[in-house]
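The data blocks that follow each hold one structure.
Nothing in this text is a laboratory measurement; each read-out follows from the coordinates by a stated rule. Note that the structure is a prediction, hence the values are computed from the model and not measured. Cβ atoms are built from the backbone, for glycine too; each structure is taken alone.
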Structure 1
Amino acid sequence: MAPKGYLFSTVEAAVKKPGRKDIALIVSAVEAEMAGTFTTNAVKAAPVRVCMKKIASGTGQAIVVNSGNANACTGLQGMKDAREMISIVSKGSGIGQDLVYIASTGVIGMPLPMDRMRQPLRTLAGDIGGAALDEVAQTIMTTDTFPKVVHKRLKLGGVSGTISGICKGAGMIAPNMATMLCFILTDFAVGKKTLTAVLKSSVGRSFNRITIDGDMSTNDTVLMMANGLAGNAQFKTDSLDLAKFRKAVEEITYELAELVVKDGEGATKLVEVLVKGARTERDAEKAAFAVANSSLVKTAVYGNDANWGRIICAVGYSGIPFKEEKADIFFNNIKVVKNGLANNRDKEATAALKAKKIRITVDLHAGRASAKVLTCDLTEEYIRINAEYRT
């Protein structure tokens, strides 16, 4: 179901340990328009630095990605290794180095095992088309427990086309993306500026509004390719077709974001925090993040404890102006707080917390703006996974 003109290959190189595919290649049959967003962490991995320079051109044709090693905090050698990976793929595929992008994910601070990677990289480039998109999604996993893939098929500009997205991420998830890699591919023709605007807007309301543990990665990368092989004319500004395309991309990024949080390390519940009735969207976002990042809220959800005091406390320290005597709080559809006071429905709310997907709603009754943030519960398993991450 992948879009027209995209080919994939995967290979095992024992980047971290043997026994699984850990390098993948995505190739467009033709040069494509390219857009990207990257981590805002001041510490950026070598692949991120390389891609941030390349993305200025707005064009690309291939993405090589490895899991198991982040190639972050690896100095000049890390930059050299990233460029060598690109060079090997370029020579093997016949695609110019300036059109090959790179991404890495995994352990920070360890040099890439290039002695084990060179020949597999050559094999990877020589076997383009030997794998499916789902296999790429599996290859880029680290602590993920399942591959994350979303497809949208729609008709725009009189032609049918596809938008597909894959991502990885389960821990070190904080706003301004997450510890995640995401690749979105489409066969629709989209102009460079339009593609960039659509991607940034979509990421802003999806990957930039998820949090699992408050840690921001060094490697976050979202890359989007549009090769135009569906045959449509490029979307006109403010056209209905562009609006439909933007909506489809937003749906894909939000669905992928949900999958990331659902797969949060050790998580048992997906939690959507909705703050509405705020003066501004920024206020709503700040309050929602305060609730979503609260370890006390997250552990209460895990323990099926409808402890709304932790929620109103988090809103209070979020820094936004609000009047507690106007606030309402809900667990799913159960109103536990009305006008800042207990509504004596804690037993019903506790029962609601046993669901696998929970919505916490805070209505500030101060305006019309709202924002949603995705998070998950915090469990003992999260500690175990991260305590053993490098072993």
Structure 2
Amino acid sequence: MNMTSVVRIAAALSLASLLLGSAYAQIAPPRTWPELKDAVQQRVDHNAYPLTGMKPDDVREILSNINSLDRDEWATAWSKMGSRYADQAAQLAATDRKAAHAAYLMAFRYDAFGGWPTPNSPGKKAAYTKSVDDFKQAAALSDPRIEPVTFAYEGKPVNAYLVLPAGATTHPAPVVLAIGGLDSYKEFWCERAQEFTNRGLGIMCLDMPGTGEAPIKIDVGAEKMYSAAIDYLIGRKDVDGKRLAAIGVSWGGYWGAILGYTEKDRLRGTVSWGGPIHNYFQRTWQEKALGTREYLFDLFSARASVYGVSTLDDFLAYGPRMSLEARGILAQPSARMLLINGVQDTQVPIDDLLLLLRTGTAKEAWVNPQGGHVGRGPGWPDGKILTDIALPWLTQLVSE
């Protein structure tokens, strides 16, 4: 072995130590590129998260142009396919708005996955930025209209989307604040906006702190950003400010839960869909969960980014103060809540749902015994849980 090789190995080991800290040996190794390539193709073949709505042949082509785990190589291949659909959409926009809308959405999906799960390289940042532009182009052609809106929080702009059902100008609509998760941003929620408007519900699509275009990282009190969103909605004449609710998915379920306490007087109720509550934030859970194969790749990087930290030791030290138990919130009175998750979840412990369920105000729950993260499992994809469980509950909630 020559000296150059020794230096390279030493540098690699130093980088691993920097990224993972003292608990490096306790985290399972990531998928190799061949393993990741197979896992991605399997998920798109089954239309499974996080590749729902993509075309298997497109993804097969994309993966054929990637040969390593390099983040920028990944981003380039996905963005190339995104550009193909964006070009198609631009050509269709003047003659076929519906087809152009569909093409821009496809461009968004591919560009967004080029930046997935977190934009932590130059190429991934560019892919993410491009995906937001794709989505805004799709929004401009959408029916019902997807309106980009901005409100202020602590002097900083917060970007969101608002979609209202037909007739809201004369009959103000109930609105659900829909909060994204660790890697599913506000645009992913707005892809499902029609599921809300078909039921007479409006939807405000929001990033969670530390993701997307959110101007703040996760910290104690960050839920006040959503209080500012409620202030904004109450000020609109086409929104019924007395019929508001919230739903958060995955990490977003944390905000769905906490808003049930902090905004119990302004929200009819909230849905915490697979959200962390207390046990998730503990070192013993994180050291196990960071190695889960339920998540495709780069889980530590994504989880650390929302706190604004980079080492495992800093990450493990940061989390516990976010616990609702540590914050003294769990036993307080709350608005109505629906809790959703799967017993087999390897990303957020089912014990968090059970803790929330048996503490404080009585709550409701839907638990899939065979389900993994957010309850998804055989016969229960994300979309069905939304349409068959969460949305009927929300619709009834705001109609009472």
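A few comments on the model shown:
- Looking at relative contact order in percent (Cα under 8 Å, 6 or more apart) over structures 1, 2, structure 1 comes out largest.
- Identity of the structure behind 16.1, 50 (criterion: Rg and Dmax of the Cα atoms in Å, for residues 111-182 alone, calculated), options 1, 2: 1
- Computed 19.9 for mean count of other Cβ atoms within 10 Å over residues 47-54 - originating structure among 1, 2: 1
- If you line up 1, 2 by distance in nm of label points 7 Å out along Cα→Cβ at positions 303 and 367, the top spot, with the largest value, goes to 1.
- Among candidates 1, 2, the computation of helix-only ellipticity at 222 nm (-39500 (n - 2.57) for each DSSP H run of 4 or more, over all residues; to 500) that gave -13000 used structure 2.
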